[in-house]
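I've put the structures underneath this note.
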Structure I
Amino acid sequence: MPTVVENLNLISKTMENILDFIASDKELSEDFQQYLEINNIETDSEKEFNNIIIQYALDMKMQNGLRVLEYYRRNNNSYDEIVDSLLNSFSSVFKVNKILSNGFDVECLTSNANFEIIPMVKMNHLKQIGKYDYIQARIMELNNTLYILEIYDVISEYDVYRASITAIRYMLQNPRTAYFKNDKKRQELENSAKEFNEKFSECFGNEYVVTTNKYADKLIEFFNVYRLEGKKEDFSLLIEKVPENKFIKIEEFNCDDDTFMQNAIGGFSSHKEIYDVGLWMDKKRGLYIVPFLETFFKCFEQDIEGKADCIKEFLTSDKIPPSVLKYASEKYENFFDVVNTCFKTKFNNLEEILFNTKTSYLDSGVFSPVTVLFNSELFSNLLGFEEKEDENKEEIKAKRNELCPCGSGLKYKKCCGKNS
């Protein structure tokens, strides 16, 4: 088995090969130029350009929906374990529990798992990182060892809020991080997805329900109340049809704004445009909130405004689970004809579509962002929810003239024990 130093050299060499491949491969280099143009990216320095192309290689999809790294793997004509590891790399926030001679003992904020991570630079270059600080970084696993590919930022141990909200952003981008190295959490998410499915079926009697963005937030809240309290009430007043089904570009919620957490499970009503929003239940992965769900289905019934863009969005977006495509392919006989015409492809079956556009879902261990958020104590705490109490935890009591255990500084009889 290669040593740590040998692995670090192999990782560096592989990254160099990938970047060289992007520059030399005609299809990929053209796609990278499109990526720069579509996102209005301009670079002023070589370092800035290198950072952009590395992000493109590790995180982005090509215009045809295939991940850049997946395209590289399929066209490199050789199996590379490191490329597989890079495909599964992810970014998150890690709290430093202990500084080691060659790395850090950390807790992953998104999954609550503890492990060791080794940087690709010498430790004396990272002296600014102290015990209990938070590292915002990308990591990968190779030969049962975790390596830091890149450190984006170091967050002070005192800025817990910033560390937490940054971790939640990463969890929304890649829900897999919610159970990394934590089998108990994964099982919890599986159980939660199953419970969501049962409650959704009881509540709505269908695998999806559609309304407009005007009522979407209230419909989500309605379901959550039913899920928690089981109160069956009439939701018909929360169902509204759009005047016209059409696909339009809507601005994404600003992830630099602290209100993005609330918007993560709602916030559609803030948009001026009226469009349809679907609550879609995936039996394995939980609840998805899908803008333009009905419009997507209408694409196979009639010509609508933005039809080609709608088809492309549903095929290439990782926010749309394969079950939506499966439902449409079984319901509409013209599914593949419409998809191939709009997407300029020659897909013959659903497996081909998923193999080329939904590679992240080929692993069944993907859960919806909503399911992940509803099971995240980090998210709940930041929204002001009460932490789950340990059922075995004994209640802390104090004598009337002793200081109150809540930490107020008052005597118990004048604080929490005032009415007892």
Structure II
Amino acid sequence: MRIADFETIVVAPPKWGGGYWLYVRLTTDGGVTGLGEIYAPPFRPAALRAMVADITERSVVGADPFDIERLWRAVYSRGYTQRPDPSLVAILSGIEMACWDIMGKELGQPLYRLLGGKVREAARSYTYIYPRPGEDDSVFTDPELAAKRAEEYVAEGFTALKFDPVVWYSSLDPRQLSRRTIEAVRAYVGRIREAVGTKADLLIGTHGQMTPSAAIRLAREIEEFDPLWLEEPTPPEMPEQMAQVARAISIPVATGERLTTKYEFQRVLECRAAAILQMAVGRVGGILETKKIAHAAEPYYVDIAPHLYAGPVEAAANVHIAVSTPNFLIQESLEKMGGFPAELLKTPLRWQDGFLLAPESPGLGVELDDSVVAAHPYTGDRLHLEMSEREEYRLGDS
């Protein structure tokens, strides 16, 4: 069996999940197809199409999709790189994911069975607190609106909710927080805790906006509300600085959505920067790389909580990893993975009573509905995520 052809697919999600979703579909010489999702390289889709073609034509077409390790090293080392380049490794992640999909289909097995089998029946999930359909983004700064939305999510069955009370992030981060911002964050977190009580864990999803000292100041103000984690309190480039925060606070630190490969995660483990690793399978190096990182974290008693701000193909890969990994904690989802993420698949992912269920069909167990893909072409000029180029402060601080 050899990979004979490939296709790059770009989809524009209507609202949440980033500016675009990028997929690669591999086809073997026997006509078996495999899907993979590429997460958030910092380029526009036109450039990414060319990058995917260059990598795939040179290093993937003609390869055996079962030779994951060989293919991975060939792409990772191309052009004398051999380092955690997030753009190259993100494209590699989608290709590797598609190879696993092909393997599962060839063997007639759902992916989780190839990854060690189930250790749990389903993956506990959480969602960001998003605005109601048709409403503006005031829920991100208004504690009363956030509390009401939190109650609604709990009523639907969610047992964990994430939000970023610091709110804005910029290319000039990290920064020291003003007292006004800290008080506003404390009020926001406290109001949500009051609303949900012990019915839901609270996940503080900051985005590297703070210096270590600012993160410590903030954490000490919200520790009484017992968040499950403080996410990426400092930028990801220096885990040794994040470790200062982890040592000084009682809230577990989580990190990893912007990291790639086992090499960057090993630095996090060695300096004890985090208690929870949030690898994005569509960026970190793919499915096998995610499992390697999870296994490396086990002796440290560090959990994994795979990140998701992408589409349902990466979500499916995450669920297979979650149900087959002993030190899995919780899985991010876009609400219940309904709406557009469900419409995009021929058979949607299943969410039930706060849990995502692993597909039972061979491979990833999901296929894109090409008619929906065709109806949602990406025609914009945005990156998947964009940072402001000026300083941003919560509630107009200066």
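Where a number appears in this text, it was derived from the coordinates with a stated rule and is not lab data. Values in this document were obtained by computation on a predicted structure and should not be read as measured data. Cβ atoms are built from the backbone, for glycine too; each structure is taken alone.
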> From I, II, which structure was mean count of other Cβ atoms within 10 Å over residues 227-234 = 9.9 calculated on?
Replying inline: I
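For the read-out relative contact order in percent (Cα under 8 Å, 6 or more apart), a value of 12 was computed from one structure; give its label from I, II.
I
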> Here Rg/Rh (Cα atoms, Kirkwood Rh), for residues 35-138 alone has been calculated and equals 1.08, so which of I, II was it run on?
Replying inline: II
>> Once distance in nm of label points 7 Å out along Cα→Cβ at positions 51 and 307 is calculated for all of I, II, which comes out largest?
In response: I
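Could you figure out which one of I, II the value 1.11 for Cα Rg over 2.2 N^0.38 Å was computed from?
I
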> If distance in nm of label points 7 Å out along Cα→Cβ at positions 323 and 347 comes out at 1.1 when worked out from the coordinates, which of I, II was used?
Replying inline: II
> Upon calculation of distance in nm of label points 7 Å out along Cα→Cβ at positions 171 and 195 from the atomic coordinates, which of the structures I, II produces 1.5?
Replying inline: I
